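Please treat every number below as a calculation from the coordinates, not as lab data. Only a predicted model underlies this, so the values are computations on that prediction, with no experimental measurement involved. Cβ atoms are built from the backbone, for glycine too; each structure is taken alone.
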Structure I
Amino acid sequence: MDATDFPDDLVRTQAAWNTTYQALAAPHPRDTAALRRRLLRLSVRLWWHPYWQTVPSAPTARTELRHLARAHGAVRAA
């Protein structure tokens, strides 16, 4: 699968999910309830995105999306 196949909004949502998850997993996070609510909202947006209806293997594509979003996050942090 080519990484360019993913819609920009889907990649941004996955990156936001990653950032929120990391904030929640940090030692002594602030406002855990808000972080959990945000993580839940992002999870729903990721799961029900219309893109998943267009790919033959959604589990494989979801894994690729997570790797792509992590790579973009690592580049942004550097």
Structure II
Amino acid sequence: MQNLVLITQVAFSMVSPIFLALLIGRWLDNKLGFKMLFSLIFIILGVLAGFLNVYKLLTATDKNKKGEDQSGRKQ
């Protein structure tokens, strides 16, 4: 069950910044009259932010698992 929760968190941590960045980029493109300039810039920033979120999540999860012993209790 914990693996399913982790996979879901990874998915939301990756998709949320990309979607938000796309919305901001499209809004700026429409406001300023560009075709896809800001959309592309913000999608790249969203992907980078998503990877950073996933990296932080997985390293925190790894640190928590190293702190547990064989029986599942913290040392």
Taking relative contact order in percent (Cα under 8 Å, 6 or more apart) for each of I, II, the highest value is that of structure I
When Kirkwood radius over Cα pairs in Å is computed for each of I, II, the largest belongs to: II
I have -29500 for helix-only ellipticity at 222 nm (-39500 (n - 2.57) for each DSSP H run of 4 or more, over all residues; to 500), calculated from one of the structures I, II. Which structure is it? II
Who wins on distance in nm of label points 7 Å out along Cα→Cβ at positions 6 and 38 among I, II, i.e. which is largest? II
Comparing distance in nm of label points 7 Å out along Cα→Cβ at positions 22 and 46 across I, II, which structure shows the greatest value? I
